[in-house]
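Some structures to go through are shown next.
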Structure I
Amino acid sequence: MKSDCTPKEALQKLEHFCAYQERCHDEVVSKLYSLKMTSDEIDSIVVQLITDNFLNETRFACSFAQGKHRIKQWGKIRIVNELKARHITSTNINLALAGISAEEYIETFEKLTQKCWDGIHENNQLKKRKKFCDYILRRGYESNMVYEKVKELEAEAK
């Protein structure tokens, strides 16, 4: 299998790829495979990217967690699952979650749940409750928080 470019050209492409936005090792390796690099070339390029600080798994995990929480309003469960899918170590996952303050997490949860509850136009209370819980759980929030909140919102509605 002939490589699309030389290892030096691949390194330059990957430096740009990593400088554009934080990347995890899996994304970088996939990109290198798409450039038809050999396993040895991939290993040496990844080592070089880490040495030059273009590739940093801890930095990736932290920016990923904060971005997904602030922009997409994901809960911790969803963030953890997405990071695990990218083969991020549990140490880095814990560091990333520590970057989200408890106050910010609760505030985001409150805003999201209120907006969701107000947005569901369902006369059947059971169906409304199910739609609400499914949506918030899919966003990755802890079930005990979701069920406490739904009780609170139902009590306010009465």
Structure II
Amino acid sequence: MIKKQTYTLEEAKRKLEHFCAYQERCHKEVSQKLQDMHMIPKAMDIIIVHLIEHNFLNEERFAKAFVRGKFNIKKWGKRRLILELRKKDIAKANINTAINEINDEIYYKTLDELAEKRLSTLNESNRLKKKKKLIDYLLYRGWESHLVYEKANALIK
């Protein structure tokens, strides 16, 4: 039989402080970590309050960092970013704040670069199939459909 590791309240607090200091976390990730540590609900509440009071846990800061990272590195569009933040139970106000931090000029430039880069890798002779592949790729990445169709129609005539 495997013996479960048990933690005192102070040990769990320290462990979660390190967990949150290493990388921005959302409330859902912290709750899951505490459940994995087999903490009782009352202890979980105490630890989460402690983390919020000492600024280890800040959902708005998490949302901004998440959006910045996924947009800059993975080139996700706003729809995908919003969807992923909703999955993490982030408040709508925090999602909107984070999304509004994306500069529109950079957003459209990123879409242009992404579409052109993808188009250069498509080895499809049929114009319609090529357009569909480009559109599917951009929609999967979470770009708004009206922007995707405009871009595809502009690039593939």
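All of the numbers you see were taken from the coordinates with simple rules; none came from a lab. Fair warning: this is a prediction, and the values are worked out from it, not measured in the lab. Cβ atoms are built from the backbone, for glycine too; each structure is taken alone.
Out of I, II, which one gives 0.9 for distance in nm of label points 7 Å out along Cα→Cβ at positions 85 and 101 as computed from the coordinates?
On the way: I: 3.0; II: 0.9.
It traces back to II.
To continue, here is another question. If volume of the Cα convex hull per residue in Å³ is calculated from each of I, II, which structure is the one that comes out at 150?
Going through each structure in turn, the value belongs to II.
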